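What follows is calculated from the coordinates using simple rules that are stated; it is not laboratory data. What you see is a predicted model, and the numbers here were worked out from it, not measured in a lab. Cβ atoms are built from the backbone, for glycine too; each structure is taken alone.
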Structure P
Amino acid sequence: MHIPVPVIHLFATVLISLPITLVTAASLKAVSHFGSNPTNIQMNIYVPDKLAANPPVILAMHPCGGNAQGYYGMTKLPSYANKYGFILIYPQTTHDFNCWDVATNASLTHGGNGDSAGLVSMVNYVIMTYKADPKRVFATGSSSGAMETNNLAGAYPDVFAGGASFSGFPYGCRRGASSSSPISDTGCPLGQVVKTQQGWMDELKKGFPGYTGSYPKMFIAHGTADNLVVFSCYTQQMMQWSAAHNITLSKEVTNAPSSGYTEQIYGDGTKLLGIVQQNGQHFTPYQEEMVLKFFGII
């Protein structure tokens, strides 16, 4: 497939501009043996000095071209972990331009042998090692990490209580693509994969065939001027997760959480919440307090 040169340049520009100067490697601990790891991804963990009893766990996933240490410095989640005593897992992939696998059936399917299996192994390791609360496990990420957040919520709804996706796209949107890197097949990130609400729900059911339980609560944030993962991907995500929770848009609040943003509340706001940044580009600014309140951690 021919990839337009401007698209490749746009991805490269964003990746080069990642705030790697904020890396605080000394605050992270590498974990070598954490369980099944079929794709040889890497685990790093941030454990605050003072843990809460049965602490919550947040799996925080980097974008394409990024790494665990870079994403550690990209948000203020570590400082909140110090205050509230939760554990952060910062995984890292070194495959396909450091992009998470949201294309293969192995990663898209519960019990498969893709990236998602290794990520769940990390979660299980933390639960066992630190007596973390298995009912308060959450996934979050930006760009490729946001895509994997949706993937984990679809393939492992029995593991994750919630997810927060910043500049991502729906579960299953890149199913069958040739590699993890979005530039290998730009159809999904450029908004060319469109389904009905029922179509997205049918796609979601492929993640864990036969599953009858509830799906994770989802926090979805996106910028309207994102030209790498276009804004229609936000709309498709909201269609998918509103179907999963059988709820509809009930309220919009302008200039919330701050000027230039619009908050979209679905149902009573406890299962699905959207944040739209007007004229926002790729890498929507992370909303730590909103996410942690949505997760019920603070």
Structure Q
Amino acid sequence: MSSVGAARRTGRAGVVAALGWAGLMAGHALVPNGIWRLGSLWETVLPWSGAGVVLLLVVAVVRRSVPAVVAVLAPALVWTVLFAPALVDKRAGGGNLTVVSQNVNEENPDPGRTARTLAASGADVLAVEELASRAQEVFRRELAAAYPYAEVRGGVGLWSRYPLEEVEPVEIMPWTRALRATVRTPQGPVAVYAAHLASVRVQPAAGFTTARRDEAAARLAGAVRAERLPRVVVLGDFNGSVGDSALGVLTGPLRSAQEEAGDGFGFTWPASFPVVRIDQVLVRGVAPRAAWTLPGTGSDHLPVAAALRL
């Protein structure tokens, strides 16, 4: 009788755990940021919540608990609703502007290789972030033949096949981490922003430290809202996913090229084994036709690319 009672208790625990996991996934936007920014951390890693579903199923099977196995269907369904669309290949043809963005790593030991690899992508516009001052001349030299127009502000740069006009820094932090330019394409002007939001860390005492990043995102969002051109492309390292509600002030009014025209999650960091997508291509007034990540270039981030229809 005691073994039967123990099995029932185990089954109830499995059901409670499965339903709790489903609720945590479905209610991700309700997880508060007041304590250690747990909401932002949870939404950043949310695609990996599927691993928890698998673990719950394994435990239920090992315990031979039919109720727990059935209960696992709840979080499995939630994960499917949230992320199955990302696994569908939505790439199509018809783009007439290709953009590429990469955090090239300030400590990159071979910036020349990175620059040459980016040039080989065939992009019309390249945005680079975390470009060390010692590497700027290397990038200019390596990209000059393919990209006659270039502008660098602080550690952020734009290289383009088309003229760059009205280039100015965007004040999102005390030092320059973003710039804006008008790209004069054959289809007309496009406002292009390149940005590197403040870094985040996971620390025992402070948790997920996103306060400075969120402030930078709000300032960048203000600049994008005030943009007078109808066609806007925002590129860069956001140090956060588009699913992070704390970045909604910036990402909400824009469309993610990866979500709209990508294939899979498009994880970008760390390059050796990407687990999150913190590098983004966001647009307004243009149509993403395809989005993808490029192979590694020697940086700790993978480059992101998108073909856009103007």
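Given a value of 0.60 for FRET efficiency 1/(1 + (r/R0)^6) of positions 41 and 137 (r between Cβ atoms, R0 = 41 Å, to 0.05), point me to the structure among P, Q it was derived from. The read-out comes from structure Q.
Given a value of -8500 for helix-only ellipticity at 222 nm (-39500 (n - 2.57) for each DSSP H run of 4 or more, over all residues; to 500), point me to the structure among P, Q it was derived from.
Working: P: -8500; Q: -10500.
Working through the options, I get structure P.
In this comparison of P, Q, the computed figure 140 for volume of the Cα convex hull per residue in Å³ is attributed to Q.
Work out the source of 19 here, i.e. which of P, Q gives that when relative contact order in percent (Cα under 8 Å, 6 or more apart) is computed. Intermediate results must be reported in sequence, preceding the final value.
Numbers: P: 16; Q: 19.
Only structure Q yields this read-out.
Of structures P, Q, which gives 22.3, 65 when Rg and Dmax of the Cα atoms in Å, for residues 33-144 alone is computed from the coordinates?
On the way: P: 13.5, 39; Q: 22.3, 65.
Computing Rg and Dmax of the Cα atoms in Å, for residues 33-144 alone on every structure in P, Q gives 22.3, 65 only for Q.
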